[in-house]
Structure I
Amino acid sequence: MGILIKTINVGAIDTVPTGITTDGKHLWWMGFVNRRICMMDKNGVLIKSINVAAIDTNPIGLTTDGKHLWWIGSENKRIYMMDKNGVLIKAINVGAIDNIPLGITTDGKHLWWTGSQNASIYMMDKNGTLIKSINVGAIDTGPTGITTDGKHLWWTGSQNASIYMMDKNGTLIKSTNVGAIDTSPYGITTDGKHLWWTGTQNSNIYMMDKFC
């Protein structure tokens, strides 16, 4: 099992933290109840928030390519690209690929996102062209959050309350069960050295090692 390093309770800001990402210095995470993207330091101090309810009332996944924020709204089945001040730049409808989009990450060039309808991970370009899909239902039927360290994909599975590490072709390398920490792992990101993930059971953000 991965070693837990830090726990940050964000329940006073939003009781259901879902997607999470980092730009290296700050954590950005999605507050599902209040429909906000929150930016805070790695000690849990809130710096700013962006209300996205007017764009999509069910904001879920979140990532950044350094310059822009990319996030998933499950109400309209879209991936949204906006600047870090909340200005919407584009929207990509992914409902025809998977009707329940949840988590999202980027390796800089491509977007990787999870879909619960088909229990799959999808890779597409930033214009919305699907490149490949990986069915992970045999591992966990509830893929939620996803991140990449460039070489590997790391994703959370709600069915087994686990975090999975696999290569970009879908080969599982290892996994760790985090149910003893939080039974509902959701979003996940990495700063290169550590994993940061959200748990909706306890309204927490967790920092742990990469168990590799």
Structure II
Amino acid sequence: MIFQEKVKNRLKSTNKYIFFKKLLMSYSIKHLKESKEIINSLDYESIENIAKSLANLKFNSGRLFLIGVGGSAANCSHAVNDFRKICGFEAYTPTDNVAELTARVNDEGWETVFTNWLKVSKLNANDGVFIFSVGGGDLKNNISTNIVSALKYAKKCGSKIFGVVGRNGGYTKEVGDHVCVIPTVNNETITPHTEAFQALVWHLLVSHPLLKQNNTKWESQN
């Protein structure tokens, strides 16, 4: 009887394992299929317009300021590296300086943290502000109001506004010059897909013939 019970329990465990394995595999397939759907639905023209406008910005010695929060902030840091190293842009992001960022949040508040940083950076009409955001900022619903504030200041300065955003694009899409909106194919995975495709778009841009200036290490190997 004890042996039979052990066999039964092991079979139960095996069946559960097989079930969860299939479930996980099914999710992986689903997520990747959604990614394919997003690629097929992307507005290629909007990305091409970003590339052309960035090329013009660089030609006129404009600087590029990348702004995002959360995972998008980490994407900004990576993108700054690529725009500087591969494309020769003078590019920055406020979230790279945690001391200044936290001091401004503590002393001045979260809403103006990016705006005041842009003021010190002397943002002007030759420069560009590039937003990475899942929602693009939404003042009415009190979401990413620091991005909204920064964009209002950028408009006041006459700077070009770029963006890679999700959902309906939010305030970034509303006021931006060239904005790529990542299509929503599943309301449950808006954030991971948007942040993943931010990387796809900026890597496309830094490797674009209009912008690429230097080869990356592995592409320069024989």
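General observations
- Origin of the derived value 82, 51, 32 (Cα extents along the principal axes in Å; candidates I, II): II
- helix-only ellipticity at 222 nm (-39500 (n - 2.57) for each DSSP H run of 4 or more, over all residues; to 500) derived as -19000 - corresponding label from I, II: II
Each value in this text was obtained by applying a stated rule to the coordinates, not by laboratory testing. Everything numeric in this text was worked out from a predicted model, so none of it was measured.
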